[in-house]
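Just so it is clear, none of the values below were taken in a lab; they were calculated from the coordinates. It should be emphasised that the depicted structure is a prediction, and the values quoted were computed from it without experimental measurement. Cβ atoms are built from the backbone, for glycine too; each structure is taken alone.
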Structure I
């Protein structure tokens, strides 16, 4: 490990150095025929950090001098598909005290311009395949000092002024920059923008490490105290292999990667450009003898189950499926239980603004939207003035205390609203509705921005989606509201169907009515060719609302 002595707290690049020292020759990242050890990833990251520092980039203002919504570091845009380079770019940036941030690789034009103007990157690291989306924007961007292009199968030539990523690494010192990384350095995570404009959430690296990136074990919630403990835990790890289906530009995937690294595990990435290839994924599970599959909701699990029902694969090494970011509905859980009866499903709840909050581990496909909260996870009242005790009648806001973000980049007003102080303690309240049950469990109702106010009743889109998904003919569904003279807003379901006879609307409603009250049922069911989702599988509710409104 570096001879630098970290200040009090943890820095993510130094955490990884401790892991690499402990399990240097263990495989860290596998993608297709690429197999990189912990030592190789750490060395490549330090080379990148050295190169960035040599360009005069890094930290220029002490954290203590800045407001919660401010940044005193140069920013790095990661316009990358999932790949070893994504993780190297994160770690290398951290090592040189730059702050990388995630960019949705599907963004084009004005979407990219908005994000770049909001985040003001000094560096853009991008895959060659995405160069055509970036090139037209460069004349409109100010402050970008360095373009690093990662070669890929596209064969696209370097953009004017860009530097080849591997050439930059070859010029970097494998010992890393002499700059001392700090626990106060930023981890920036942009929200998905499926219900509004993306916002950059600012975390101290120490806080996000303990909240969501391996600094404590989900379930026992025991936190590490010193760097030596990190090394010991990795050496004692079982060397499991985890297949990561969510793209690394999604926070859940970054968190899952670092959690796996903390146990000295191997992270396996699908060998594709962001499209979910079910046969290829299952072949990888079989060939790599994967132990854990980590995914996001129905949109990722459904095509895997469809393929498993058509063709046999040896998945005997799979012990668990980890889900987070979107729900797995009862119908898919039942299909999973029939196909893989010995696999345990672990559901985790968290948000960009809270870190990991709750979990539920169920065998044989159970689960009902109820979770056991971790330390600091509470439900606060409607007015955000007090914490509601377990068993309190009525719903509130899911909230988190303890290790939480500093604020939103450049937005003091939203920072104040989302991170209010209750009883002298800062809380993160990102907008999820919940009920704290007398059992101590928390029932998650859904994101308030996806709630439909119809006839004076609040109807949560996710529970209607879950009810409709119980019908086997439904391939995918998203629910939104559209204006109604009678109801104010009415519930509309956008549905895609599996091959075969299409059920009638009455059949679908009757199936859903077995799980939710009839006043929550859709007033209209609209068949669509496909459902718009983020690369991580989250429903795009802005698209859904616009599509529902245009169908009236």
Structure II
């Protein structure tokens, strides 16, 4: 192959075609999935890797999921490393955070090698949250789990298809260990369809431009992404930055970030021992969330692939909450990782307040509830992340009603869908009026959602962080508000929770979800009066809050 055939225009076309393939994979998964957590919330990720497992492109959805796909393919390649172990038409499945490059057992990865002219040229892969994968409790997630075996069936990078044919015994094992086998089966086939879309598109590219040109274009794309990161790092001040922060459970999390011209080192070795429950994050999950924080601090508006993260180095200690050893439970890993991303950003925001925003509600606010649907008599299980407020920045107010950083391009489940698919009524959905987030640039608003239960013996499990320590401000702004759930019983009594497992709910009990408002940036007394007037008019700030935090009426008289 001559150098002339490796021209930059062709490479650019191939790179964009690979991205389009990932986008089409995402659309296929979304439009064929059976569970609302996938087709409405988009609790999923898709991607194309190179032949060695390096992520080349990814679709929308959860960026943390896309960031784990390469690690899953690495595990598959490491396990099936003999000639002939991997054949055209094979599809692999994994959900084991110790041997599969994933997070917790509900997050299932499907991966497929793409062969051209007898050689693997790429992999198509996806990852999604499956409603139930067995284990001790419906939904497979409990704050009470003490080992991973209690959290569901474990798939340590095994074959689901062999040379294009489904392995029926594996399907039977999965469905017989799931409380909702029809949903599991439907979502699996949707994921398989997504993989095949990616395979078809990559083969079209290879057939059009040639295998060698395709492989060269990916290699060039990875190298280019590395240079984008290095260029962005040179705009950051070199140095060593440290932060320690108390968490809601009383533990102290610590991070050290060292920035040089060519390395961004995150040191997490000085952190608590692994939790005896499910509040642990696998090494791969920890690495991925560090990649997200790195991307947000360096080149958030640019393209991303495995080359992007070559300058990043992450140090962990085996046996700690950010690198637990088998068989510790990991069902609530997401609150560990969202705490970590917030810790890294806060560490650097205090050094770069003009570049980074104040703290946000910074919790997935994963809400699990279920029971028997009063209309159909079928069991239902709901798992949904919640919307909250982001912090203000030097340039603007924080965004209201958005997901946390690790959830990316996901959506809340519409009230109409929730009422049709789940055994609940949505009584209320709005931004709330709790105090918090005042500043020259105020924090975005958190939300209130009221779910009314329609049958007896329903249940709820939650694990919200930032419930004791609200979002942190910058440059004289005010703290945000906390995350919690208020249970309003049918008799009018109330209970406040942030962490609870299997709480019994009965007919006409209300789950009132309250997510945090982001913190403010800058002195509230410096807020522009016209913006404040608009806040009052549009209901973002009450008149009483405007006077208490912003001296509104006093400033109007003086103007």
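Which structure, out of I, II, was mean count of other Cβ atoms within 10 Å over residues 286-293 derived from, given a value of 26.1?
Working: I: 17.9; II: 26.1.
The value was obtained from structure II.
Upon calculation of P(r) over Cα pairs in 10 Å bins from 0, in percent, for residues 126-277 alone from the atomic coordinates, which of the structures I, II produces 8, 20, 20, 25, 24, 3? Going label by label, the one that fits is II. I have 77, 58, 42 for Cα extents along the principal axes in Å, calculated from one of the structures I, II. Which structure is it? For Cα extents along the principal axes in Å, the value 77, 58, 42 is produced by structure II. Out of I, II, which structure matches 0.10 when FRET efficiency 1/(1 + (r/R0)^6) of positions 70 and 390 (r between Cβ atoms, R0 = 25 Å, to 0.05) is calculated? Considering all the candidates, the number was obtained from I. Taking distance in nm of label points 7 Å out along Cα→Cβ at positions 294 and 462 as the criterion, the top-ranked structure out of I, II is II, with the highest value. Assign the value 3.2, calculated as distance in nm of label points 7 Å out along Cα→Cβ at positions 342 and 398, to the correct structure from I, II. Only structure I yields this read-out.
Taking 1.0 as the value of distance in nm of label points 7 Å out along Cα→Cβ at positions 102 and 350 derived from one of the structures shown (I, II), identify that structure. Only structure I yields this read-out.
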